[in-house]
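Before anything else, here is the set of structures, which you'll find just below.
Computed from the coordinates by the stated procedures, all read-outs in this text should not be read as laboratory data. All values derive from a computational prediction rather than experimental measurement. Cβ atoms are built from the backbone, for glycine too; each structure is taken alone.
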Structure P
Amino acid sequence: MQIFPTSLDGVLQITPQVFGDERGYFYESFNARTFAELTGLHPDFVQDNHSRSTRHVLRGLHYQIRRPQGKLVRVTVGEILDVMLDIRRSSPTFGKWQSMRLSAQNKHQLWIPPGFAHGFAVLSEWAEVQYKTTDYWMPEHERCIAWNDPALGIDWELDGPPNLSAKDQQGKPLAQAEVYP
């Protein structure tokens, strides 16, 4: 496993060691001991999530205000553009975002610490996204920042209009959103 810092404070790109031959491949998608040795972090994952979405589906930017979740995100089928937005006022990267392509082919993963809004857009015909979280989903604490907030200027790399849930259509601009201290 290799760990690479990103431009956002605390977000890490993870590239697993893949063992492959003519039969296929094998890799550990997570090993707590190795992760702790390489990062100094000891996340306690309590929930695994798995979503399947078709091309142009855009999910996000989601977060939980009172029960923030750290996330370890990977794609097992297809390709997405994963977007992270730092919403910790005390962070040197507050209000900054970064995107990264995650795919079944590149096998990259992202560690997104608590305090970030997170979303993704499906770039392939369909994609399956799996992610571990450090806290349970609590709908009463869930919030959404507008995917198209002009102050953020996120390029979602879509070649058509996004397919959004009703909740995601109601996202607030960052300037009006509840954020972390």
Structure Q
Amino acid sequence: MPLPEALKAIDAHNAHDPNLEELNGKKIAKELLYAQRMTAQLLSFEPEASEALQIAARAQHICRWKSPREAYPQDRTGYLKWREDLKKMHAELTGTILEDLAFSKEDIARVQFLIRKKMIKKDAESQTLEDVICLVFLQHYFEGFAAKHVDEKIIDIVQKTWKKMSPKGHRAALSLPLSEKTKELVGKALV
């Protein structure tokens, strides 16, 4: 698999995100930054990650801004529908990119399978991807998310997230450089 070309193509799509975040005094497209964080966390967590897993991690949120949460009903059913539609969109777009780069049908299918997060507890790479997603959220996005919600809701979310993770993911999460507030909420969730 031509991994560098695939990552470059995914980054090119994500660079068009109109939503920007600041990092080290520079503005960067939100989903481009997320994709780079996913890759960094994956390679730290699983240095021998397959190329399919590396591509799936990088494409986890490809062009996510094109399907805003606000376009769906603001209830649990709407949230779940939005998440499923996102997985499908991410997998299809990534498949098209990989086809254009002459990836094999088998390789494309594997990347799409991983992006759809099927069989998390039964497929080792799917589990690794889920762990990495949770680790990136905890390290980079949890605090901002938690500030918008009451502690009880956040504790419930941490508990649900924890159930999705592997023991290796749990160990990695507990070793992250988290703020005191985040450590406090995670600690309450794990009691």
When P, Q are compared on distance in nm of label points 7 Å out along Cα→Cβ at positions 107 and 155, the highest value belongs to Q
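Match the computed value 3.5 of distance in nm of label points 7 Å out along Cα→Cβ at positions 27 and 99 to one of the structures P, Q, and report its label.
Numbers: P: 2.2; Q: 3.5.
The structure behind it is Q.
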Calculated from one of P, Q, semi-axes √(5λ) of the Cα gyration tensor in Å, for residues 51-114 alone reads 26, 10, 9, and the structure in question is Q
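Given structures P, Q, which gives the highest value for relative contact order in percent (Cα under 8 Å, 6 or more apart)? Display every interim value, and only then the final one.
Details: P: 29; Q: 19.
Sorting by relative contact order in percent (Cα under 8 Å, 6 or more apart) in descending order puts P first.
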With helix-only ellipticity at 222 nm (-39500 (n - 2.57) for each DSSP H run of 4 or more, over all residues; to 500) computed for every candidate in P, Q, -20000 is reproduced by structure Q
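Rank structures P, Q by distance in nm of label points 7 Å out along Cα→Cβ at positions 59 and 163 and report only the one at the top, that is, the highest. Walk me through the intermediate numbers first.
On the way: P: 1.3; Q: 3.0.
Structure Q gives the largest value of distance in nm of label points 7 Å out along Cα→Cβ at positions 59 and 163 among P, Q.
Supply the structure label, taken from P, Q, corresponding to percent of Cα pairs over 26 Å apart with the calculated value 32. Could you put the intermediate results ahead of the total?
Details: P: 27; Q: 32.
Among P, Q, the structure yielding 32 for percent of Cα pairs over 26 Å apart is Q.
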